1. Out of I, II, which one gives 0.70 for FRET efficiency 1/(1 + (r/R0)^6) of positions 82 and 194 (r between Cβ atoms, R0 = 30 Å, to 0.05) as computed from the coordinates?
2. Please state which of the structures I, II yields 19 when relative contact order in percent (Cα under 8 Å, 6 or more apart) is computed from it.
3. Comparing distance in nm of label points 7 Å out along Cα→Cβ at positions 50 and 218 across structures I, II, which is largest?
4. To which of I, II does the computed value 1.8 (distance in nm of label points 7 Å out along Cα→Cβ at positions 10 and 34) belong?
5. Which structure, out of I, II, was Rg/Rh (Cα atoms, Kirkwood Rh) calculated from, if the result is 0.94?
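Laboratory data are not the source of any read-out in this text; all were calculated from the coordinates shown. All figures in this text were calculated on a predicted structure; none of them were measured in a lab. Cβ atoms are built from the backbone, for glycine too; each structure is taken alone.
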Structure I
Amino acid sequence: MRVVHRVMGIVNVTPDSFSDGGAFLDPRAAIAHGYELVAEGAAILDIGGESTRPGALPVAEDLELLRVVPVVDGLRDTGAQLSIDTTKLAVAEAALAAGATLVNDVTALRHDPEIAGLVADRGAELCLMHMLGEPRTMQDDPRYDDVVDDVRAFLEERLEVAVREGVKEDRILLDPGIGFGKTVAHNLTLLGRLGELTTIGRPLVVGTSRKSFLGRIAGRDVADRLGGTIATNVLALERGASVFRVHDVAPVVDALAVAAATLAGRWPTTTS
């Protein structure tokens, strides 16, 4: 079995992201960070100018443009695929013009449906994510009949919408939205039954990096959740995920390389 996967490094150009808010708000710092992540093995850089942490407030379009466009432009020669993490048509359009080739929309086209037409026209890729509600309210007592069945139905419906609007199906990725309107139990159930979502037939993106459910399980603060991040990404790889969105690229790249080699049955013929 050949295990194909890519690591997506996170470049937050925001003052209020839950983990590294403010660290890379200066475009020069964000660009330097992006180059570091590529050197560590990131195949994709996901650049965002609006936090989607629980309770986050919306960012004005002109401010988001000011934050992300110089960073996308500054990273276009890294050799990595550039992804713009946005829900706004104007931001997606400017980022694609600056060198991005993937739009990562956490609302799955519900905030700005015209993103689908833009992606189709530019021949770009599109990631559709499940989120219950919006960042401001998504963690207010989230409930599901069956979280896996509900997320699957949502992703299938949004996939159909995107294809109907002209996006080629083979250009679409799906994200179950770990931590976006889910309890700890919901997140663990999704991870445990992730294989049920791979049958939709599109690559799955998983983003567990440093998230609060890891802290609640292990009793760790944000900066100390690497172990939980690695564990969840290895589990997701084994269950069929393809893209892994993380802050700490190098250790996750190593962990996934070992896991993928083991799953594929390929390892060096040495005694060490």
Structure II
Amino acid sequence: MAPLMIAVAGKGGTGKTTVCGMITKNLASAGAGHILAVDADPNSNLNEVLGVKIETTLGDIRETMVGRELSGEPIPAGMTKQEYAEFMFSDALAEGDDYDLLVMGRTQGTGCYCYVNGVLKAQLDKYAGSYAYIVVDNEAGLEHISRGTLPRIDILLLISDCSRRGIQAAGRISEMVGQLGLKPDVMKLIVNRAPGGALDGGVLDEIAKNGLDLIGVLPQDETVYRFDCEGLPTSDAPDDNPVKAAVGGIMKKLNIPGL
């Protein structure tokens, strides 16, 4: 069966990577099935949120391969160039007990970004059949979604902070989803870092004005802030942490199979 594809999108600084990490941990703690977490943002830090050590990324491997080609270093005997590339790119998958992690990373060469997008798509296509869930942390925008890097989207979660400007940015992303002809089965808004876990009337009006479907509000939380400041995995906050509990409530509302 095809995996359930959960994509998280939003402008930078809204905490979408922390939310993505907590979604991954929620699925893992429920024992819902094999999970692949994907950091599709060139400014990769999902591994830090999850507390996973990354040896290499797809971008790093691309740079290594380019360097070998420029230096004239031959590929291993008995392998075609395509076989060698597949062998190398498989090293970017960090396998864990509860979930695996694939990091796109970035490249240094001019014009390489599109190439790595293509590599990420190929890897997702290759691995898709091995997982029940794929959770994707996208870059600040819809790059991977609009280019068809993701095979499809079952659930699209738009992350915003609790400012009017943040809601407006989420509204623009929602408009782009429609303009691009994308048809996620579910598209919801999550508002993050709300003081006391509540939104004022002006923000609620802005949500309605932009036609966004609010599924949950995450409170501003000192523990998550401290974890981040001290370099600790924010997804490892205690289970009774208000943000983690709110994410769990949102997951139940989404009626995800297996939860």
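1. Checking each candidate, the match is I.
2. Of the options listed, only I reproduces it.
3. Evaluating distance in nm of label points 7 Å out along Cα→Cβ at positions 50 and 218 on every structure, the highest lands on I.
4. Among I, II, the structure yielding 1.8 for distance in nm of label points 7 Å out along Cα→Cβ at positions 10 and 34 is I.
5. I
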